[in-house]
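A short reminder: the numbers here are calculations on the coordinates, not readings from a lab. Model, not experiment: these values are computed from the prediction. Cβ atoms are built from the backbone, for glycine too; each structure is taken alone.
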Structure I
């Protein structure tokens, strides 16, 4: 049976099968509803308000057949929210025609994404090149087949080419008519100088490629001119698989327990990739068929799902991928809409959840060519760490993203307009100043409105500032001796610090950092720090000579505050650099240089992957890293800051 549903305040209406959840209705109708836990009823971010049943004039749900409130909802929703008919969209089944109100803080925004960093020097040698040739028409004396005629003309004019040249099947289908129509004057596109992937009429020198970084949360894409190496334009979007959960294990689980789970998520990501390709091509008035090459990097889970490979056993110990080597796949086999004969190249995987995105980071930053012991921390939904130099590099991955990116925080959100991204706390008054995404200047609470929540960089700042001002102690617990209106207990009796009073927010609530939020940050940073320490032990060193913070999230971090909370081991802050989306940068380099693709294959084999869960000291290191900045390790480079904190 179909039932009618209306979403407010947008006024969107549609029909859905009775018994479907509100979250499923949102997914069907394209309503952007937060659901970081993938609909498991654990994050509490998908709150909606039941306005009324359409057949009733009243908003009384006591006698309706709507699914009763669940235990999970009772734990997450306050009593006041329950009385006001708030429900979790993932737990509530629609059984009657009804109106549903989606609060502003439950909606997703358009993510702010850093898309590029500084470029590296490398030899321009793309995987596809164009060659113009003029052929002699066949005669009774020279009746070679059309393909042989094209191949012979190429080898005669361009003598450096491989003799064993093949032709894509799709090209063969149209070759004879094209040759005769164009009087045997054509431009041939060769892949790796050995396969003809396109034949075009006359002389055509335009040749484009796309580099793409498909992350768990975001997708960043760049259109490049393969003849000059120029990055022409870039675009980015949220990964639409977020509706099935923000972490990779939620998505693997969805693939495993749902019959069509893998196909659903594969189709979603391919559709989004094609959307970005269309956007890139349209921006320069070109057609997607004029994109002749593509390089994509992913973490291992995204790699398997995008390539339609079963990721089930990747989610089980010993976390084995189906394939690790780099892959050249015809784009059309994945329904990727570029030149019909073109290939998509995926860089190799290192191991476990450390995928081709990390290999891409390495060929971008090249720590394997340095003398200094350098550490790369690629901060995202799934944090990846590399440590070493030319004598060897170790890598590992740590689950850091959901907490630091806001998914586990009471007022956490992704980096969108209205999110607090920077925080300072006055040491005398304990008043908070902050910077909001979408505004250029810092504000105090008397000037700003429209604040929706706090994103990852703001969370790190807030916790660091709370620690520096003794609002919380080394162990993360609140200092109950301080008397300040901003430090209080919430309705559940838990301690919190109020960043913004409700009169200055757009959600009608005070925005605060709670004791639970602080604990979530401690857990996340402890995993990251412990992973870093395990890699240092592997190299038998006790210090880091330099830290490279990579990833869009890493690009907005205040590196001093990150060190104050112990996000990474002590290091001279002058040797801590922020490089932005290094994985995306590496994908561009691999697109423009086949030499770097060869290097990527070698790096992936040489890097020694370490699975944290298999290391006996990991739990101890994790426990020691729970304090700010650490229980045992010294931080001489910020000693002056730590010494100024009241004991």
Structure II
């Protein structure tokens, strides 16, 4: 165009597709596409262009804007400048904003992502100060800054405290050497604090520990105080965090699950980003032992002590802590130290267990099994598929170390002579029963019928296309199920190529329910190491699920009416959690799973319709979880559970 070049940015989806409308200047002579180097190469581009009329151009813009507009929370739209009047007064601007909002539209750096969703504007500051004038109580924060120099001030931590929008805090500097003892002595006199200042009332004091090179968002203390004021019986509160370098660039976000006691015993997933209601520490914390740990180990020990002695732990779903990037490698307990920290805590709690170090900052808690061992009834539905059934049964009989189990094989209309002969042969074993279920395939009903016949106090639902890998799989799962408040336990399942098929289930990402960590290697850590440690989750698959028979029956078993094939396990686990029980997934019970061999794939129109109805039932029944699974952070991608950044994080800012 008269020798001039005009650059137009076009968004590319994560699938490498471009589906955008571009206004090309008049008089254009040539068109050149410059792909981002990290997306594709010129040889891989297939480009198709079509001219649009003015009317179609505007119609297509509007058609893309409106779904985005109504899907986004009001505060997100306002921050991005997408108001209703904008759609009618500046359609091109509204379209550009909606493009950025569309989930997975393009890859951004974390710093850019943070700037869009968590930067604090002048309007935000005004609203926060307005809210503070309306509050009737003001929690006081005692911020303990750990420093290499006695009484040192002017650190990064000090500077961010000076910028806090919430004014009710005090600070004290403690040297790294001896801080555990000093903090304990300090806790004796700060359990209650009278807050000064206009409009302030007497309120419980809260304590925060900051390394000298850590930083807080300017809204951090306000956000903490807001959560404290609205929650009753709160004892510990933690937040997401990220890393910050010497140039104040943000990176490496850690978006955590909600409170997960089993995960905290396996690794300090909370890290340093927490506060607690001030109280004397010596009655609950082994101070002498903690003083021998590194700072990271002592903080883990403190967290275990605090959370074990409080009725409620809350989680702020925002990265309001910024930890020094260069110091992060030193902020993880050594391999054996984590083991020692957790073992000492369990002993103090009176829990019988051995603890094994499994990696830097990770461990495996092996709870002691009761004597005599509780009987487990393993339920295996099948219809023909002899090769896989035989492999499953053989692996159980040859590899399982746990001594007290029986097997019920539910034969759902097998017809192949070889299968029928094999089933007859199984009945000669004293611990195997074969029951005939002569009805159309209904996975829920088959399992419910089997559980009625179970002799064990524990039931294991197991697919016939599984194969035992770890001989102690059942010991591991039973030991977890026998812990207080645990209602269901799931295993780590692998494909035949040793990649992960099931690392637990999440509800919401992908549109309904999906497996976590699918496709990563057997020993890969996954997001924040979570594929290698036990933890609470919303659900686990019934391809290998352990539960109490009494609990199963009290909940009515699997849903035979609305979920005959799929999602019945997820629905069951969610009902378990609704009753106040925990659902735990462990990577230390390892099996292969050749998915859907029992029934095949959904291909007929009737099967497709049934599958669609099951999805719709789940979305309606558990609608309140679809945008916030407690164990899959809403700052992460909800289009697919790959732990990437969300294009539209569903996090409510407390000042809006």
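With mean count of other Cβ atoms within 10 Å over residues 352-359 computed per structure, which member of I, II shows the largest figure?
I
For structures I, II, calculate distance in nm of label points 7 Å out along Cα→Cβ at positions 296 and 392 and state which one comes out highest.
Structure II comes out on top.
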